[in-house]
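Bear in mind that the values in this text are calculations on the coordinates, not laboratory data. Given the structure is predicted, the values throughout are model-derived calculations rather than measurements. Cβ atoms are built from the backbone, for glycine too; each structure is taken alone.
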Structure I
Amino acid sequence: MSVLVVSDLDGTLLHNNERASQKTIEVLNRLFADGLQFTVATARSWLTAARTINGLQLSLPVVIYNGTALVDPKSGKTIRVNYFPPDVREQIASVLQENHVSPIVYAFINGREQFSFLQDQITPGMRMFLDARRKDPRLRPVKNRQELLEGDVFYFNCINDRRKTEPLVPEFEKICHTIFAKDYYSDCFWLELMPFDVSKANGIQQVRAMYPFDRLVVFGDGKNDLEMFRIADEKYAPENADKLLKAAATAVIADNENDGVADFLAANRNSWLSL
């Protein structure tokens, strides 16, 4: 029987400094050498995710942008992307414009992944996000809506006043996959918009379609991990997880700051190794 193990990053595999500890890297790499089949599913892009787990010798496709895309961790090349249909993309942009919410828009433009934003409509939350990515090659400040929506769009992120964004959730839930949650590392709230068929669960199912795994074991801490909990045979939440995840979990493990995932996998190694 073959087992696929999938972990979220922020709040689960990573410490609160946004990095996997050296202990976690070493423990997991030893388990990989013994046959552990493991990957991650994250809301992050591969560019930022790769920095947080530098040294982790992943080989299976990684689920990024909450399931919007898969990436080959060895080459960094995108394997699959789910794009917005043009009409949905325009509808989302219109609703945001009508409500004076300026988004960060992710797209492939001429084959290159970029994220665009209106340079004269940057909120304090967006500024924090952009400042942390000053050297990011995907940065693309633009001047108007036409430039903002160029390319094959796959993801909107709105880091704005909660009073502006939260009321829009019911409307967006009718036309796309919608996540509204507090950022793990700040007091900002993010309104994330993706195509309807996108989720971490669907991204994991795409990985499973590529490889013959019999069982699925997952680790997660946030509400965006609930969907992958629902499809898993076993699911584990660190002590620091949202109460909804704890309630849905097979068991609660040590928190992210204490390397709960790595320690749990090492202690139960015979359960996760492919037989």
Structure II
Amino acid sequence: MRITAEGLSWSVAGTPVVRGVSLDIAPGETVGLLGPNGSGKSSLLRCLAGLRTPDAGTVRYDGACVRDWSARRIARHVAFAEQDAGADSDLRVADVVGLGRTPFRDRWRGPDATDRAVVAAALERVGLTALAGRSWKALSGGERQRAHLARALAQQPYALLLDEPTNHLDVRHQLELMELLTDTGQTVLVALHDLSLAARYCDRLLLLHHGRLVAAGPPAAVLTRERLAEVFEVDADLATDALGRPAVTYRGPLGGSPPRHAALTAFTPRLIHHSTPHEGTP
């Protein structure tokens, strides 16, 4: 499914958060959404997923404007996975993943054989089959992230919109998750903080800064030393990894940060020396 946005803007309490963003994500493409904290990534994803009503602009799925679509109709096209995998539910893991089947069920109908098969397949794809009966509260942060992805997969959407899905995951599961996303054949827009991970697995990158789209294109074109200094305020070097993709290493933050030893000294506890009383002192 193709996802396009034209002049998309959204604000909160009069403060612009997303500013005139236009984008075009081709069917089956995996696109990384990058930007520092507060750049508008999560808000843009929510606008594209129909969870926020933009102040201006248009979102289209395969050319159809979705402004007047129902939430159920949108959910049959795109799945959105939140950044924060909360742990306040008493449901079993399989039940949480089964929530992805909601757009396809009548309100009072329970899961049928098709729903159960889809949920089982989604759990298997993220490696959580053995935890299907476990309480949601008993999962680690990384396991909850993978369960959220399974729920999105259970929606059987045409597109996946994911907000920091590698959050809380160890290195192995980060790699497995990104490989899974690139192998789904679905349209994927994924917000990431790890620039090298994004460059390795994404066909294209979108870079947000203060709510504006400041760069879009292949990883090597978007990730430049000058742009990382301007947007992320870091001094970075770029090399080429074994796959021919950009790999980012950091020298440090820009902006006159104190030397590391000076920063450590500021937090070093002072030693209190107690004088030993002289003999004969009362």
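Here are the numbers for this structure:
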item	result
Structures I, II, by distance in nm of label points 7 Å out along Cα→Cβ at positions 96 and 240: label with the highest value	II
Identity of the structure behind 22, 9, 7 (criterion: semi-axes √(5λ) of the Cα gyration tensor in Å, for residues 208-247 alone, calculated), options I, II	I
Among I, II, structure where Cα extents along the principal axes in Å as derived comes to 55, 36, 34	I
Structure (I, II) behind the derived value 2.1 of distance in nm of label points 7 Å out along Cα→Cβ at positions 40 and 224	II
Structures I, II, by relative contact order in percent (Cα under 8 Å, 6 or more apart): label with the highest value	I
Highest-scoring label, criterion being distance in nm of label points 7 Å out along Cα→Cβ at positions 32 and 48, among I, II	I
Among I, II, structure where distance in nm of label points 7 Å out along Cα→Cβ at positions 200 and 216 as derived comes to 1.2	I
